[in-house]
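Given below, in the form of structure tokens, are the structures.
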Structure I
Amino acid sequence: MSTKKQSLSPDYAVHPGEILEETLDAREITKQELAARTGITPKTISQIVNRKASISPEVAVALERSLGISAETWTNLDTQYRLHEARERDRERYESLGDWAAQFPLLELVKRHVLSQSRDRTLAAKELLDFFAVSDLDSWSAVYEKPVALFRRSAVLQSSTHAVAAWLRLAELEAHKVDTARYNGRNFERALRSIRTLTLEEPSLYGEKLRTLCAQSGVAVVFVPELPKCRTSGATRWIGRSKTMIALSLRYKSDDQFWFSFFHEAGHAVLHGRDRVFIDIEEEAGDETEREADQFARNRLLPKEAYEQFTSRGRFHRNDIEEFASGIGIAAGIVIGALQHDKLIEFGWHNELKRKLWVE
């Protein structure tokens, strides 16, 4: 995926005042005479010639009448010069953003064709702003840094805000490519009932089926491998006003973790507002919305009453687990994951019942 833009703009520009001065000299016209012919004040003409003033459309029309050079020529020269100045100011800004750019996983972003091969941090800063589709560092902070600061964070493994922001942007760009219906909460909840049955299928089969079922109710599901220092399992964010994005990193390679992460993100889509970004790191509990999303996932995957009855027996042999999973219509690996999470069995017990994910 490439987000780089090729620039065809020259690295120089001519101020229209330079052309005006050369024209007056060639025709032996004084500034005072031009002022008399055009009605433009001598001060304004002097400022234009000295590159201290721009040419307005009214001045351009007056020069066209007096000198026979079209108003479009004058305004185009002026626009090109002002644009060149703005780009130069931008270039100076980029030079101050080298330390900011260095905080991203630059080598990995080069591998993913987000950045060019250049090691110039000034160029990397420019390409990163283009990648995030923001004009400056303040805009980037408002759109990405501040929302990402709310993500769930492991107390043991601290993630990089910059890496998470880049991963989120990669997910957004993928989500924009997904054609979906307009989001409909009721349709999505109905889809979740069908999606739950996919857990019984082979992992190599359910990825595309999951995306199709979600797209029909306005949810774009994308799989984006995590970046270094990211440690992100999933994220939920609205894309515009009619599409929800659920992004999964496939960080955990087993079906129990995959399905819990998906239904957790689905919980955010169903339960919570459109104005927040939800990003999930590791398994550390977060604020109330995160606990609600956790509970949503548990309830959809493992009906509470049935799970409590099963665990109250205290029998967790492989045959018992497989029989219970079959009875509630879900993959046995998901039951194993829940029992391990709840510390009812040791981590490592019955892991042969978990299935490995497909390779994206």
Structure II
Amino acid sequence: MNNKAYKWQEKGFICMELLDLLSVIPFYQMNKDLTSSVHVQDIKMDHRDLEQGDLFFCIRGFTVDGHQFAQQAVENGAVAIVADRELFDVDAYVITVPDTHKAMALMAAKFYDYPTVEMPLIGITGTNGKTTITYLLDEIFKQNNLKTGLIGTIQTKIGEDILAVKNTTPDALLLQNVFRKMKDQAIDIAMMEVSSHALDLGRVHGCDFDIAVFTNLSQDHLDYHKDMEDYLRAKTLLFTGLGNGYGKQFKYAVLNQDDVHSETIAKSTSQPIVTYGIEKQADITATNIQYDTKGMRFTLETPTESILINTKLIGKFNIYNMLAAAATAILKGVPLSVIKTAFEAIMVLQEDSSKLMQGKTLL
């Protein structure tokens, strides 16, 4: 940890010098020279939440442009403002960058001292299955005696503490803040749903993923993406950003072999690929599948061993979800016996609802 740039205060917030915070931005313009050290107490994108000494990001949203609140931000205590156009008659340091979304993501990671570099992070993307897979993984890792963190559609969870969420993937500021809290609360591993919107808007820039999982792609979110090709392009960003070299910490892409779009995604990463599927030959697969009104039974096959799974979950789609979760857990060193215990402990999983029922516990 760089103690010069990163400092926890007694009140629980961070103080960082402005120049240290700007070190992650290669080129920017400033409206005036820094005549002395300027300390940033906090970084925010809502002018109403600002306090003395904060930095404000002017973010262009779908309906509101943060630039129009620059003066109010200064009146509320902002010492510096990050914008993508010049701001005149603003009595604060104005840093002009080409893209405030990307700048905010990179600066947030810097401000919170890159928490995901220190903590294993799994990202799940695809049209369907993201929520189910995060909860399956959460149960698997807990059964393996790990303390987990989860960011998803239904909730954000740090250990047993639950936080409400507004978006499938939170904005970069909240995301890095939550990851820092996870790290400080000794979370062993974190899982998150990663939407195409978040990837396209750069919300996960600065996140160091260890494993990226692809579920499937179908006609969805075309209100945002102009066509399926653009939708797929956004999904590939999670895998192109998985890393371009082999270091001490291996990274992996986990892909659904039965979805044709996996072929394109496989070409988007330089990292090792592990496949799962039912119809085509894959590394992790299900055989001898039997369905009944009480659940399903199948043999979970891996390249080295297999195990019988009896589950109360129903539907072929849930077999895909379990295979994706199993592949990911195996890569993190979880034994098949633990995976089996987790799968068989889950009673009912309702992916596209606001409730998750696990045994008698309603989360």
Structure III
Amino acid sequence: MHRPDLHTERLTLRPLTDDDLPHLVALNGDPEVMRFITGRALTPEEVMADLPRLTRSERGLGLWSGTDAHGFAGVWFLVPDPDDAAAAEIGWRLPRVSWGRGLAVEGARALLTHAFETVGAERVWAETMAVNARSRAVMERLGMRHTGTEVREWEDPIPGWEQGEVVYELTREDAAVAVWNDEAQAFDEAADHGLRDPDVREAWRELLRDLLPTAPARVADLGCGTGTLSELLTEEGYAVTGVDFSPEMILRARAKVPGVEFVEADASAPPLDPASYDVVLSRHVLWAMPDPAAALVRWEALLAPGGRLVLVEGSWSTGAGLTGAETVALVEGLGRPATLRPLPEARYWGHEVSDERYAVTG
């Protein structure tokens, strides 16, 4: 698997090469940088001898050299777990001029996204000495959870060794929840999310009337976010149950639509009563499922006889998403006839769009 360059607001991370040797010699030759790693500075000869290992790439994993507007900013790594093919270890090592600027977190977040969305890792973990407060703070800012502490014997003990080494980890689901919790506060600002513009809101009201059976049909709104579509459907007389795995999204949905049941759970496997809904509705959710076909099988099981899937999806300019043909094929794979309705009109989105947006019913 190709190991790509990664870009953040301030950083460019590119796969480490032999050309980075001078930076590595300076970085690993600083005793303060190496304080909780080896307890001493490494010699240039030691760094050079380790270079073949450091530049190795495996399954899209390895080491990245980071630069910002000031030049070399540090090294970040994401390497295979030898005991778990679905896991990877993450870490970072920055020169002192980069400390205290949030760069360790910024670069690590880019690697976490790469790990979960490109490599397909299910779990990422990190390890450091218990006394290394700076690295532990980075792990906590990344949303990683402390999962254990182990005291090991050191051949050349580093001060603080007796307090042990700590392990933090983040799962794919934890990462997704953290992202959407962060998104929740400003989520409704987008015209098609909050539907605060009367014209956009009316466009969605008309669309849902066209796509759904008449009220008071029972609707499972999966990946409901802040509850905007649930609110619209409730106004139209539908009986709605919303599901979202982000606690912050659910909090806002409950405040927006009092009286509607909102369930905090993974939309890919909603804990709802089977064969109880006239409609399973999702908007921009199916594409994000680890296995869209398997998710659809579980969603279909929620439908009562004669029930309907209503899937609003897109294939966006970022390269993410599902094409209309892909979503139609997924629905037809259930043995259901599928109808594709393109949605290119700006009135649904609050602005002109050039990518593919659509609804599929089945």
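Once Rg/Rh (Cα atoms, Kirkwood Rh) is calculated for all of I, II, III, which comes out largest?
Answer by largest value of Rg/Rh (Cα atoms, Kirkwood Rh): I.
Which structure, out of I, II, III, was Cα extents along the principal axes in Å, for residues 91-186 alone calculated from, if the result is 47, 31, 25?
Only structure III yields this read-out.
Taken together, the values in this text are just the output of simple stated rules run on the coordinates, not laboratory data. Here the structure is a predicted model, which means the values were calculated and not measured.
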